[in-house]
Structure 1
Amino acid sequence: MKIGDFSKKTQVSIDTLRYYDRLGLLVPKRINAQRIYNDTDLEKMQLIETLKSATFKIEEIKSIFEMEKRIESGNLKDLTPFKILFSEKLESVNQKIDQLKKAQCIMKSSLIKLNELDDETLKEIMEETCF
């Protein structure tokens, strides 16, 4: 699919897709100078977005893809930096999950309290605190 269709499907801007191409992060096939994306590119884009949401920087994502290429080619020398990166990011993700769980508990508790109030009491509270 062409870049515009891929952009719509992935909800990633055309400029960002071009940037990823320049970096070598997501390099689609080219036919008559047009970028043509396939299902493999879609999976890779989804992985990029997932890693970004897990606090990975673009350069770290690029290094992960390079690591995968090394492993596929049988080059298993000095993978320690990747182990360290994943360990640090895993800790960061676990902390984020803990924070989100706490926020979820607060919201659930607040929702329970709000559901216990009648509509008139809730309206009075909103007027006092929001206006």
Structure 2
Amino acid sequence: MSALCRHCALCCDGSLFGYVGLEPGDAERLRAKAFCLATRPGGQTVLAQPCAALTNRSCRIYESRPSHCASFNCLLATALGEEELSLGEAQEVVAEAHRRISRGHARGYLRTHFYGRYGQNHESPKL
């Protein structure tokens, strides 16, 4: 699945989520690496999206990425993992998502193909 994720990065570039909720240990590690974090109403520490660790759809902190990042699987990655479609087919879905984003018409497409286990209510998750 990492090949799909490297082709995609929509969960990191701000297309799917506005922020990533952080566990205390995640926040400490990111602060130590000079990441700028924010606090949401209610006190939750978050990493704003697009992620500052993302460069050319690649995560510079992949091995020590936040817990919510490590545990997230979008619908497309889940379908690929369950062999419901091939890597090539999944990459074409990603390419279409990027085309729609560039035209400003991606919201419904992203909800249908990417929101995964968090997307049932179409709200941004704590990711």
Given that mean count of other Cβ atoms within 10 Å over residues 41-48, derived from a single structure, equals 16.8, which label among 1, 2 identifies that structure? 1
Structure responsible for 0.50, with FRET efficiency 1/(1 + (r/R0)^6) of positions 33 and 81 (r between Cβ atoms, R0 = 30 Å, to 0.05) calculated and labels 1, 2 on offer: 2
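Using the calculated result 1.4 for distance in nm of label points 7 Å out along Cα→Cβ at positions 9 and 97, pick out the matching structure from 1, 2. Kindly include the intermediate steps, with their values, before the conclusion.
Values: 1: 3.1; 2: 1.4.
Corresponding structure: 2.
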Test item: mean projected area of the Cα convex hull in nm² calculated as 7.9, pick one of 1, 2: 2
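So relative contact order in percent (Cα under 8 Å, 6 or more apart), computed for just one structure, reads 32; which one of 1, 2 is that?
Corresponding structure: 2.
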Out of 1, 2, choose the structure whose coordinates give helix-only ellipticity at 222 nm (-39500 (n - 2.57) for each DSSP H run of 4 or more, over all residues; to 500) equal to -11500 when calculated. 2
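If mean count of other Cβ atoms within 10 Å over residues 89-96 is calculated from each of 1, 2, which structure is the one that comes out at 16.2?
2
Read-outs: derived from the displayed coordinates by stated rules, not from any lab. Predicted model, so just to flag it, every value in this text is computed and none were measured. Cβ atoms are built from the backbone, for glycine too; each structure is taken alone.
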